[in-house]
1. Computing distance in nm of label points 7 Å out along Cα→Cβ at positions 65 and 89 gives 0.5 for which of I, II?
2. Consider the structures I, II: one of them gives 0 for helix-only ellipticity at 222 nm (-39500 (n - 2.57) for each DSSP H run of 4 or more, over all residues; to 500) as calculated from the coordinates. Say which.
3. Of the structures labelled I, II, which one yields 15.9 when mean count of other Cβ atoms within 10 Å over residues 81-88 is computed from its coordinates?
4. Comparing FRET efficiency 1/(1 + (r/R0)^6) of positions 25 and 177 (r between Cβ atoms, R0 = 41 Å, to 0.05) across structures I, II, which is largest?
5. One of I, II was used to compute P(r) over Cα pairs in 5 Å bins from 0, in percent, and the result was 1, 7, 15, 19, 21, 18, 12, 5, 1, 0. Which label is that?
6. Which one of I, II has relative contact order in percent (Cα under 8 Å, 6 or more apart), as calculated from the coordinates, equal to 14?
Structure I
Amino acid sequence: MEAINWLEWFGYAASVVVAVSLMMSSIVKLRWYNLIGAGMFSAYGFLIGAMPVGFLNGFIALADIYYIIKIYQTKEDFEILNSDFNSEYFSHFFKYYSDDIKNYFPDFESNENKKDKVVFFVLRNMIPANLVVGEKAGDKYIVDVDYATPQYRDFKLGRYLFEEMKDNFKKEGINVIVAKSNNEKHSKYLKKIGFNFEKKEGNNELFSKNI
């Protein structure tokens with residue numbers, strides 16, 4: 001009886017993981033969660049003697065592995081598209097993603113003081129995937145917004161911005177990137193791409209990265 005109960009709970013857990021995978025907006029996260037869920041379901045099928053379940057989910061897990069490898073090995077093109085607050089595309093982009101942007105950057109207002117603000121998009125395979133708003137202050141670049149659209153939150157954009165583009169920043173006399181966050185997910189993202197926590201400032205955490 002104990003073995004049956006254990007297997008039932010294992011099957012339920014596999015179902016939950018698969019269900020969670022289908023809720024992922026990021027293709028990479030979807031594949032990883034689906035791989036775990038399919039692997040668990042495959043093991044569950046073999047353990048209860050349901051060979052079709054075991055083999056089918058084993059095949060799904062292998063397909064996930066194939067596509068995960070393909071995702072990480074595929075070379076993608078990144079380009080910068082300069083913009084501004086008065087751009088028609090910026091207005092449409094901000095309006096469409098405004099709720100999600102506010103979730104990550106609640107202090108940001110698209111109609112705030114525009115003086116000295118630099119606005120640009122990062123194109124990923126010619127698709128606008130990232131909005132960046134910031135300003136130069138001495139040898140620092142202060143990031144107000146670093147917003148990636150949900151389907152492109154896999155750290156590649158951040159690495160492109162703050163690693164591959166560091167020579168561009170240096171040419172402008174910038175040695176330090178400063179970012180703030182009051183969103184736990186965004187704080188984790190900043191740490192993941194090499195930012196260091198500096199201090200608490202009100203509701204925000206301040207991070208910096210030397211380039």
Structure II
Amino acid sequence: MGGRLYVAGGYTGGRVSWTVQRTVYEYDDARSSWATRAPLRMARGGLAMVALGGRLHVVGGSSEGATNAHEVYDPAADRWSEAPPMPTARDHLTAVAFQGRLWAIGGRTSFMGTQYPTVEIFDPATDAWSTGTPLPVGRGGLAAAVLGDAVFVFGGEAPLRIFSATEMYEVAGNRWIGKDPMRTPRHGIGAVAVGGKIYLPGGATEPGFARTDVNEAYSP
């Protein structure tokens with residue numbers, strides 16, 4: 001956003017125990033440097049963050065269990081403020097900015113808990129949430145990106161299952177459509193749209209803590 005990259009919250013630790021963080025870092029590409037910014041109001045990991053209308057929106061995540069907290073960052077004031085919470089508390093969700101609104105997609109209550117197909121949409125113009133068309137299958141650890149006039153969702157995990165699914169939200173039909181799946185099923189992945197493609201680096205090919213160097217590119 002504005003030539004800067006932001007990293008907020010997350011976990012430190014390992015397989016046995018970990019600590020949720022409030023820390024926020026800003027990377028300035030022009031200066032090739034990092035700076036510390038105002039911390040989140042709530043420490044949490046497994047959150048989703050979206051740039052929308054010159055602000056950063058952070059939703060969901062886990063602190064002492066899944067949360068529905070929603071915070072908004074004003075970079076000019078270096079300040080976080082509370083915003084209307086999501087209707088559904090969840091962590092390891094994904095989110096995108098689409099058609100001027102924030103879409104919070106999927107997520108879960110815990111690794112072995114409820115896996116949500118839920119799509120909830122926040123409109124900053126009305127300062128309110130609404131319910132969108134749910135995913136075909138609920139899961140956490142998924143990724144999403146916007147390309148053209150469509151939202152794409154990739155991968156994810158549910159207990160003892162890793163997904164290779166690629167799904168596209170079709171605006172005209174108000175529905176999710178299955179597309180060519182990823183070659184390598186993964187969760188905890190990233191997704192970024194660049195030059196007409198969506199790149200899907202990293203993540204894990206096994207449930208829970210794992211990692212991979214796989215990088216795939218999806219062309220609609």
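Since every read-out is calculated from the coordinates, none of them should be taken as a lab result. From a predicted model like this one, the values you see are computed outputs, not experimental measurements. Cβ atoms are built from the backbone, for glycine too; each structure is taken alone.
1. On the way: I: 4.1; II: 0.5.
Derived from the structure labelled II.
2. Details: I: -15500; II: 0.
So the calculation was done on II.
3. On the way: I: 12.4; II: 15.9.
Label of the source structure: II.
4. Numbers: I: 0.95; II: 0.65.
Sorting by FRET efficiency 1/(1 + (r/R0)^6) of positions 25 and 177 (r between Cβ atoms, R0 = 41 Å, to 0.05) in descending order puts I first.
5. On the way: I: 1, 6, 12, 15, 15, 13, 9, 8, 7, 5, 4, 2, 1, 0, 0; II: 1, 7, 15, 19, 21, 18, 12, 5, 1, 0.
Structure II accounts for this read-out.
6. Numbers: I: 14; II: 10.
The read-out comes from structure I.
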